[in-house]
Structure P
Amino acid sequence: MNAERLEEKLRLVRSNVKTYPDFPKQGILFRDIIPILKEPKAFAAVIDLFEDRLRKKSTQTELILGLDARGFLFGPALAQRLGIGFVPIRKKGKLPGKVYSMSYRLEYGEAEIELQTEAVQRGQKVVIIDDLLATGGTLGAACNLLKQAGAEIVECVVVVELKDLNGIKKLNCVPFYSLVQF
């Protein structure tokens, strides 16, 4: 994709991220990706941009993993475009069978995510996708979960990155890419 087309698609994505001041509490600027889902051209632009990024990487991605729940919105479409599989990383208690599990801290408590043990092969090249990187707790836990499973994380990708919250630090130097930053 040429630079002009890339910028056009990024502008379309950015223009479809809606900001809600003081949600869910006073002082927070909530960045909502729902308008991207409502606008077919914006959704297609997200998938186009991620596909272009991953096809240009020298390492062949073998599997896309999406975080519960908004990673489920973009991950399957991207995986389908790339001709590879998609696997969900779920909140605790949502997956049957044996699972890898990872606890992590949130600003308001603790949470836990899980991955079925047979979902990822040791050494498999994977990309983790989510809608947003804020404080990095969930995405950082997903990276640790996949390392526990023996996967090779090619990159973590998100639609929106909230730069001021510095969530990238929790990724422990895993390659990271965001389409738009606020």
Structure Q
Amino acid sequence: MTMKPLRVMAAADSNMGIGICGSLPWHLPNEFKYFLSKMNSVSTAGKKNLVICGKGSAVEDRSLLPNCYSVVLSRTLSSVPKNANYLCRDLLSAIDLASQPPLNEEIETIWVIGGVKPFEEAMRHPACDRIYLTNIMDTFKADTFFPEFDRDAFKLLDGLPDVPGEIQEENGIRYKFQVFQRVSK
């Protein structure tokens, strides 16, 4: 079984807050467009990516992810939600789905976009090679937080050609796109 690249994508404020009452604490349309462009980006025609999230983190409009299949993780749902292609009980099942026939030939990259437990599990998984973490340069009221990750295992990259390097500002909120790469030990 060939392991697909596993990547985490999120935005977090200065206190690592990522959500409040099941929603984002900020409204940043351009940051969200960047988020979608990364998940929809494939290097080979005919390939797709797999987007994995908890039921509270799913992208509601599937048309926003034309180059992706989406998996919702849930231990309580009994059928695939309307905004997803697949339902899996846990992250490892979703990774297996992408790594075995029939999807293994079609999937290029696996993206984990939430919630906290899938983020934690993904960042510990050996296939996780990158963390895309937008640094929201402010503090918001939050009840959900991005988990700590090993800053010795993941190092901040600078100067990636497809990642804007300058500080962005939108709706009076400053933010910076960051990518952390797993380093070999």
Relative contact order in percent (Cα under 8 Å, 6 or more apart) was computed and gave 17; which structure, P, Q, did it come from? P
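If you rank structures P, Q by FRET efficiency 1/(1 + (r/R0)^6) of positions 82 and 146 (r between Cβ atoms, R0 = 30 Å, to 0.05), which sits at the top with the largest value? Spell out each step's value before the answer.
Numbers: P: 0.95; Q: 0.65.
Once FRET efficiency 1/(1 + (r/R0)^6) of positions 82 and 146 (r between Cβ atoms, R0 = 30 Å, to 0.05) is worked out for each structure, P has the highest.
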Computed 11.0 for mean count of other Cβ atoms within 10 Å over residues 74-81 - originating structure among P, Q: Q
Parent structure of the calculated result -10000, given that helix-only ellipticity at 222 nm (-39500 (n - 2.57) for each DSSP H run of 4 or more, over all residues; to 500) is the read-out and P, Q the choices: P
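Coordinate-derived values only; no laboratory data. Please read these numbers as outputs of a predicted model, since none were measured by experiment. Cβ atoms are built from the backbone, for glycine too; each structure is taken alone.
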